[in-house]
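K.L.:
Below you'll find a set of structures to go through.
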Structure P
Amino acid sequence: MVTDETGGALPGVDVRLRIADAGAGATTTDAAGRFHLDDVAAGPVQVTFSMLNFGSVRRELTIPPGGSVDASVVLHYVLSADVTVAGRRSFVNLADAPNPAENLVGIAQSASQGAITAEQLDTRPMSRAGEVLETVPGLIVSQHSGEGKANQYYLRGFNLDHGTDFATTVAGMPANMPTHAHGHGYTDLNFLIPELVTSVQYSKGPYFAEQGDFATAGAATINYATELDAPTVRVTGGGGGYRRVLGAASLTRRAGTTLGAIEMERNDGPWLLPGGFRKTNVVGRFSRGGSLNGLSLTGMAYDARWNSTDQIPGRAVASGLLDRFGNLDATGGGSTSRYSASAEWQRATARALTKVSAFGLAYRLSLFSNFTYLLDDPVNGDQFRQADRRAVAGGRVTHRRVASWGGHPVQNVFGAQVRTDRTSLQLDHTASRVILENVREDRVRQSSVAGFVENAVEWRPWLRSTLGLRADGYHFDVDAVSQPENGGTANAGLLSPKAGVVVGPFRGTEFYGNAGSGFHSNDARGATITVDPSSGDPAERVTPLARAVGAEAGVRTVAFPHLQSSLSLWTLGLDSELVFIGDAGTTEAGRPSRRSGVEFANYYRPVRWLVLDADVSWSRARFTNGDPAGTFIPGSVETVVSGGVTVENLRRVYASARLRYFGARPLVEDNSSRSNPTKLVNVELGYRWSPTLRLSLDGLNLLNAADSDIDYVYASRLPGEPAAGVEDRHFHPALPRTFRLELTLGL
């Protein structure tokens, strides 16, 4: 019998028998997942089980004379699988599989692909929802303002700002927002409910035909459960006025399964100005079917408001003017909302799989910030408001089909996707949240269409290749309401070839080589701009799509019992570090760049109740054109270390201790100023009275390190300082030692 990870039967699995490297028989599983092969000669044989969306299994068996052998297996999702209907647990770490070496075939296309399981998330202490992405090796999530604002992300030598060059999808909904009021690619994950996450599928580099804009450094697909093990209520309280209540449940009837969840949170934080973060979050899902054929409908509603303590100048703290957790503008903050609906439909046969998805989104943001204080306006101050109102619609279809070319197994993928954003954007000069003047106002319609194809061939049992091609087309239509000369239309297109090769497995070890071309788009307003909105000086238009070319070599091994390790060496070049400066309403065309690095990730379960993990990444990022200013890329992450010890269920006790090291970074092009490293230790300790009742205590920044969440160097002006301001390091402190107590009740 052949089943998936949940124990569900898998019909249509291709079962092939080989004796001494010669074909000896083939069949497919029936509707109950069962199969049999008769009249097999006694002796050693190899049986291969293959199915779309799942990794192949190769099992070595010995048939006794006149006897039979049970060849039942469990197939695991490939790391890039289409997941439409899933329970709380859908992926498994290979180190936890009974026979990991036999499951390695076809599980990944590169060494830096991976999937984080629900078990890995369950006992991980987190200070904010977006830290679900910190499970991706080498990725850092930080904050430089109020908690309601999108996080800052770092990966592979990038300061990704609020989401540029890293594509994120949640329950079928793309999270990145192009041509955003605050920053292109803005990815606000505060609407995420970690308890609903079944898995995080991630990849790095522009090597995958199904991934387009924003996916140059990497991409993550965050999957939500369509069914829960039991109704759950969680109540959390802690320092800084932190309060959170979550209720979630699912109900299965003949027509399908309905899941509902509601989350309410408030948090003032350690700031002298209470953060006042208040959010309400609602998720509803309906699903039917299973891992092969399924339908899911999802609705999400999120609303939040907050006060901001933005980054502050180091000189103000050193002089005693400001407390470390103080502020220079007590009226910063914002509000946001997002309401979305999405549908995913999947249908599989013995030789084909089709998935169709569609989504719609209504979104608002009003954000007040002041980073330079009195530099531009010594009378009213430099506070500004960024407003974004948009409607988004889009869809995607993917068709996978297996075939045979000259006796070689082949999988072909064909797909297309579309997206349209209709956006109203406004930038205002404000004081105490009162509008003084409008800097610019725009109405933007941005549309994109893409098609992609991919071909994977198994040339030998130990050699597989992948070739892909992606075509993207964009249309930008900008109505510059306040400055018509900055309006207009623009079109852009790009072809992106991809290639990969996998050699192995040999004794539980596979080797990978990948190369590909990708891109990141630029803010639509940069494609039509003619004058600087603030100064009126002529402004240069930028290329709407900036090409990226990358390559990677790596290895993944499960040769040692209960240990999965991967090592990758990579390089990535960008034609332009295109950056939209939301604070001024202009776009700067950055310099070309080159990044390279190495990543080493490990997951080890020596005994059933203990998990050890350790990830280390190092990156080098440089501008590649000559400039007296220097070649270092400001904010580019260099060294990231993440490691943890997790006790999952030892006499009803569970615990986790984690170290997160965020290395020093250059803050200016000549590397004359660098940030200090950030070293945080978070812990969780819990006790299960019963399967339905548990109590846990989280300790965040347990060692009370006085480190920064983020650092910048730029000019700002305080009262009494020169009109040109003072170049200084500005920082946003990490949370001090904070404890949170949580009670979980299963109903």
Structure Q
Amino acid sequence: MNNLKWFVVIIIVGAYLIQPTLKKRKLNKMTMPPIAQKISVDVTVHNDPRTDDYVWLREKTSKKVLNYLKKENQYTKVKMESTEVLQDVLYQEMRARIKEDDATAPFPFGDYIYYSRTEENKQYSIHVRKKKEGNEKEKITLDMNSFADTHDYVSLGAHAVSPNQKLLAYAIDYDGSEKYVLKIKTIENGREFSDELTNLSGSIEWANDSKTLFYVSQDDASRPYQVWRHILGTRQAEDKMIYEEKSDAYHVYLSRSKSGKFLFISLESNITSEYWFLDRDNPNGQFQILQKRRVGVEYTPYHQGDRFLIRTNDESLNFKLVSAPVGAPQRQNWVDALPHRSEVKIEDMEVFQDYVVVFERKNGNVDINIYPPDLSSFHTINLPDVLYETGSDTNLEYDTDILRIYFSSFTIPWSYYDYHMESEKLELIKRDSVLGGYDPSQYESKRLFAESHDGKKIPLSLFYKKGLDLTNGNPLFLDGYGSYGATYDPAFSSRRISLVDRDVIYVRAHVRGSSFLGRAWYENGKMGQKQNTFSDFISSAEYLIEEKITKAEKIVIYGGSAGGLLIGAVLNQRPDLFKGAIADVPFVDVVNTMLDETIPLTVIEYDEWGNPNELDAYKDMIAYSPYDNVVEQDYPSILVIAGLNDPRVGYWEPAKWVAKLRDKKTDENLLILKTHMGAGHFSSSGRFDYLKDIAFYYAFALDQFGIEK
């Protein structure tokens, strides 16, 4: 037998030996918490969540579970071994497009300009500043690479320069759990204070005295729920709690007004908000409530002069803008400043001393409109493409006529502009470099519309190599999300070129559950109408096949987190439509997770998915929950990615789902699970390690297309 045959035999035997033996592990069955007493009738739809064959996989500290996950990783490595050369080629391609020694667009704050830069062969950013005036050399404020020597995972959370610009407070996550440790240093000499604050959520703000710091701590379920006041140079045990949110349905955050006048505590559920404010010159004062929460009403205040401008959906589905005096900001004093419009969603705002900037979404695109303080008129920034993503970048200065925005499209790399509001001139400050001879004229983007099951038109954004025949049944990478109203607009990724240069069409489906076509588009894809998200995605695939743009055997689908729920649901409902699927940290064990209030996001998520302790919501959720709807049928090839320290989607959700798929599916297609054993929801933290993660799942997709190099 020649060497090649021996190699094949070894791989096959190795894969067999490594593959987890799940049926034996069913002997470890445990019982889930019973459904709350609100459900007074027997639930016969699909599985009963009170029992779960794979619940034992939730025991994170169990050696058996850790060994199981490692065994799955070994199995995945063996099954993907044939793509290792391709993975390396993809990684080298993607890395070669990056300008490794680069810097971000500098932004002004006080007497300095701040930016971050990267250096060749270093994984993390170096944060720096220098004086606005003169030739002073840059000063490093924080070098993230200094933490990489002792930690495999490093992520910078909130970081804030003190108002006197002498100090930096910064929060670091060392394992992907999003539990932050906060430290304080003197910028000029790098001296670290003894202050070390633990169990932070990553939300911090300074008072104007530059010695009082406010921060948010987490409860046992990792919910940000308390605001504390810390005095520089004291122990955390001496800190005073300023606010505690009792309701599990709300998370607590800190922010400040651009004017520097006020500090805000915001209390947020998915559909309701409440704000408290404090004069930053009086850090020992009492926070005042702006407007008491009312379920279903969201609002965000912006300070300008003697008033608050408030963006709210109060009796306004797509949001409106109201004005209220700082001294009496309650709802009875709200006056419409920019009334509600059914065809325009007010998406975001920036408020300066002499200008009000409103980001307004209409027909899927965002217009940036510049208003005077009385909002009597406006002009619109002329942007350089028709399919794009844009928004506000770092704008810390209040008394200025310069607005910093970011802009990107499928063909235009991430770009940072200063818009001079007085002269109405758009000035390019920085455009991300794409090395290796990238030529945007060699690529095209297009908007198409697929008709869904109920006649709604689903926008599809396509990116492909110029000259590609769109009626030739091409390999196609179909991406979707569709939850929380999050809108993923057409934006540039140099990594994506590695797909498109291999004649793969990249498509983003703007399904319901996003806000792409306004707030109603979101409302029609949540709670009891969640099936619309999945039906829209299925209809998108069917349309792309009917138009001969692709074929079922040439579609690989991708979704992460709640987008992974989308992938899991459509795989159960229409597995025949796809060649392969990538579910990245997928939220797939919907009912069991939403019955467990000890998990960080459960209670606050009732407004998005429903409360399964209530019968109608339970029936809605059990009807689509990917884990509960795995059946004996053929599935396409599936790659599932998890993070052991993930606080948002527990690693056990993808692990349990894969286990059940192994038991139920009737095909011989590839099914693999890769768990990042030292990371959380957002994969590897180093920029090069992250590229290897992307190369891994791109190689999986290309392998499904039969593209070997």
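K.L.:
Suppose mean projected area of the Cα convex hull in nm² works out to 32.7; of P, Q, which structure was it derived from?
P.N.:
Q
K.L.:
Right, something else. Between structures P, Q, where is mean count of other Cβ atoms within 10 Å over residues 234-241 highest?
P.N.:
P
K.L.:
Among the shown structures P, Q, from which was the value 3.3 of distance in nm of label points 7 Å out along Cα→Cβ at positions 106 and 698 calculated?
P.N.:
Clearly, the read-out refers to Q.
K.L.:
Can you tell which of P, Q yields 18.4 when mean count of other Cβ atoms within 10 Å over residues 314-321 is derived from it?
P.N.:
Only structure Q yields this read-out.
K.L.:
To test your reading of the models, identify which of P, Q gives -500 for helix-only ellipticity at 222 nm (-39500 (n - 2.57) for each DSSP H run of 4 or more, over all residues; to 500) when calculated.
P.N.:
P
K.L.:
Further question on the same structure: Just checking, which of P, Q has the largest value of mean count of other Cβ atoms within 10 Å over residues 442-449?
P.N.:
P
K.L.:
Separate question: Can you say which of P, Q returns 22.9, 68 when Rg and Dmax of the Cα atoms in Å, for residues 258-665 alone is computed?
P.N.:
Q
K.L.:
Can I ask one more? Mean count of other Cβ atoms within 10 Å over residues 426-433 computed as 15.1: which structure among P, Q?
P.N.:
Value 15.1 for mean count of other Cβ atoms within 10 Å over residues 426-433 corresponds to Q out of P, Q.
Read-outs: derived from the displayed coordinates by stated rules, not from any lab. For clarity, every value in this text was computed on a predicted model and none was experimentally measured. Cβ atoms are built from the backbone, for glycine too; each structure is taken alone.
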